[in-house]
Structure P
Amino acid sequence: MARRLNIVHVCDHLGWEGSRMHGVKRLFAWMIPRFDPEHFNVSLISLRKKDLSEDTLEQVGIDVTYLHRGRFDPGTFQHLLKVIDEKKADVLHLHGYGATTFGRLVAWRRRLPVVLHEHANLTKTPVYMRGVDWALAPYTDIAIAVSQSTADFVTRARMIPEARTKVVYLGAPLEEFARPRHTRDVQRAREALGVPPGTFAVGTVTRLMPSKGNDFLVSAIALAATRLPELHCYIVGEGELEAALRKQAKDFGVEDRVTFTGFKRDVAQMLTAFDLTVFPSLWEGTPLTAFEALAMGKPIVSTDADGLKDILTHDVNAIIVPKRNAQALADAISAVAQNSPLRSRLALAARFTGEQYGIDRFVQKMQRLYEILHETSRQTKREGVLREDLSFLDTTPTPPPEVKPERPAGPLGAPRVPRV
């Protein structure tokens, strides 16, 4: 039997100060343990300091090495090279600007295949970053992006040729998020969140940072509250804007209508408690919470932020409104809250869509990609991957069937999704 391939993921860091809600860290926790252990030995290197949060990747059995290096520390190269040699890496999978810079330098020195993984559309990069990316582009076998707009950013700003750039969508653990929830599960989740009986619970699971647009959500709640006396909003997460958002809610007179829960470990339980999930984002890659909400079959109101539009379709699995428009967001929340058949229809289509984006599918794609890179990269000086059929990386979701709900959702309860 052929030996196991040593796959080394390299990232800049595993979270921001003051926030444990870090998407890439959650992705590692879902993804790395799912690789076939008979064929792949997968480990992770973080360029920064050791993760001191309550939830570490080591707790789920992931091999993590911390380099404790600063952002522009030139010693990172030799340190990373040493660890890569110790791990006998066959393929490098790189996340973040520092990781893709130092990682590609190491790949050049050791002639290792490289996957550059971009998680966000940053629109543009500084001139010095463009120069570095231009110089390192020849040492990149393939770049994968989490959305089409992110792929455009990779080719335009990160200097990777379009032929080497692929959109590969992530996903959620379906066994956790797509499993059936019964009435008692919803009741327990609402009790845990402190949702009073008769409340229409609008919620979002997020980081409290500018790109997430939560200030527009607070404004929308203030507008919608005049029409929906039973409305209450739950903002789950933490971040640097929490104090400002609390003040905004108080200034707008909805302090009693908006609850900031702080960090919650059980995202599935939070989503279970919501009658409606909202994504008020201004810009996105494609957030993991959107895959989670889809898999759970939640009615969704979303802005037209770039990465969200890749997986959400207006009036099919979500109601989509223009970003930076609190009135449009309020109108959509009110319309969905007052229309239980619409919530049921959105919920059904969301679940159908979500089941096509399981994290297991993403892992299977990566396993095949790693094998191709290992087989072709060195022998063809990184040209081999361009000659391969990479259609397995694509995800073209099947449109949801036209199925009418068996019974409408209750006026204030979680939508009942019919069996199909």
Structure Q
Amino acid sequence: MMKYLLVACVALWLPAQAQISAINYNSSNSGLPYNTVYAITTDNSGIVWCGTDGGLSKFNGSAWTTYTIAQGLPNNAIRSLFAAPNGILWIGTFFSGLVAFDGTTFTTYNTSNSGLPDNFVKSIAFEAPGTLWLGTGGGFAKLKNDTITGYNLTSLGMFSNNVATVAVRPNGNKILGFLNGGFAYYNDTTFTFYNHDNSNLPDNTVLSIALDSLGNPYFAMPTGGIVAHFGGNVWQLYNTNLNPNQITNSFKCLANSPTGIWAGSFDRGLYHKVDFAFENQTSWSNGTVMDTNITCIAVPQQAFQQQVFSAWVGTENGGVYKLDVATGIAETPIDNSVLISFTNNRSQMLVAAKSNIQQVALYTVDGRIIAQMQNGYTNNTTLNLPQLSSGQIILRCVTEDGVAVKKLMVY
């Protein structure tokens, strides 16, 4: 009988701020060697790697290990990191090239011994099965089969060769963000450039790129706010003119998560995209005060697998912060309202939306999957359920228009 399952219909459509805990690790309370953290990545085993001006630090959940020049690094100043699926950690340094670390040995690629166009490696992006794409202070580069191929973009008509960030879309196309050069798409044959003069891009410097759940790129800019490009002339701008509550237009880094895009600013801390605006996230369930200059954000792959929010955030002066959902999860309603109902014996959940449903998952507040399925791309589906226990459960529905996350209470 429906009275045994109460779904508060009014509450379903109201966004709610997730209660997030923040744990700070710095040079005073941990083995982190330096409080300026420029890069973070996590590997397949959940190990967290942090790049600082004081070396490379590894955190296994209980202890920190730091690697410096003494252990074989060519430079203690690290600016980019990527943990590859094969176990190799790739390290971009400040003017000392690209470094591969297999857990024992550091192998350096630089302008003297490889085709690397510049020794300042600012960004590392991965394309399966085993290609790295590199953004450097002097150009774009590809590493494949242990060979680095550089691209001189100024020869193609681009007025900046300083590549600050690189991303790889699900279809394999690459996106490059430049210092004073806008951004470019690269389809392995042709570069297509966008800047302030030929598009709606408000700032010609792009410091970070994040792809949402549908593969659309978001660009972080130091003076222009954040802009999303949905193809052609379809853009969405996020700045203080359109949303005074955003407070700042100076953004340094972006990352996607199961609860949407997160952004780090130069001066106003962390932001979370809710509906059509970025909202400042300043309240943490345990009262932690975060440094307001955010340098990098990393969301572990496990967060997407478990469909819960967690992230590691690096800062300019405060070290690194581990963020986790404390109670509940952010509800993110989307325009095409997702409707649900249950059979009388609660053995099935019926889900309907105005656009095609791609995936439905039901899980506990601590991230354990209760039931999930991929849909055949229709606007309604049925999810078979085990016996539901009393308490709060989370529904996550991915549609063509975005992701809806709902909190339900079982009685």
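FYI, it's all coordinate maths here, none of it is from the lab. Quantities reported herein were computed from a predicted structural model and do not represent experimental measurements. Cβ atoms are built from the backbone, for glycine too; each structure is taken alone.
Determine which structure produced the value -0.45, -1.30 for log10 I(q)/I(0) by the Debye sum over Cα atoms at q = 0.10, 0.18 Å⁻¹, for residues 78-293 alone, calculated from the coordinates; the candidates are P, Q.
Working: P: -0.60, -1.16; Q: -0.45, -1.30.
Corresponding structure: Q.
Supply the structure label, taken from P, Q, corresponding to FRET efficiency 1/(1 + (r/R0)^6) of positions 190 and 350 (r between Cβ atoms, R0 = 25 Å, to 0.05) with the calculated value 0.00. Spell out each step's value before the answer.
Numbers: P: 0.80; Q: 0.00.
Considering all the candidates, the number was obtained from Q.
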Problem - Which entry (P, Q) yields the derived value 17.1 for mean count of other Cβ atoms within 10 Å over residues 46-53 - result: P
Exercise for the section: Tell me which of P, Q gives -11500 when you compute helix-only ellipticity at 222 nm (-39500 (n - 2.57) for each DSSP H run of 4 or more, over all residues; to 500). Expected result: P
Handout entry: Parent structure of the calculated result 13, 43, 33, 10, 0, given that P(r) over Cα pairs in 10 Å bins from 0, in percent, for residues 54-165 alone is the read-out and P, Q the choices
Key = P
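Of the structures labelled P, Q, which one yields 14.2 when Kirkwood radius over Cα pairs in Å, for residues 174-269 alone is computed from its coordinates?
Working: P: 14.2; Q: 13.5.
This figure was derived from P.
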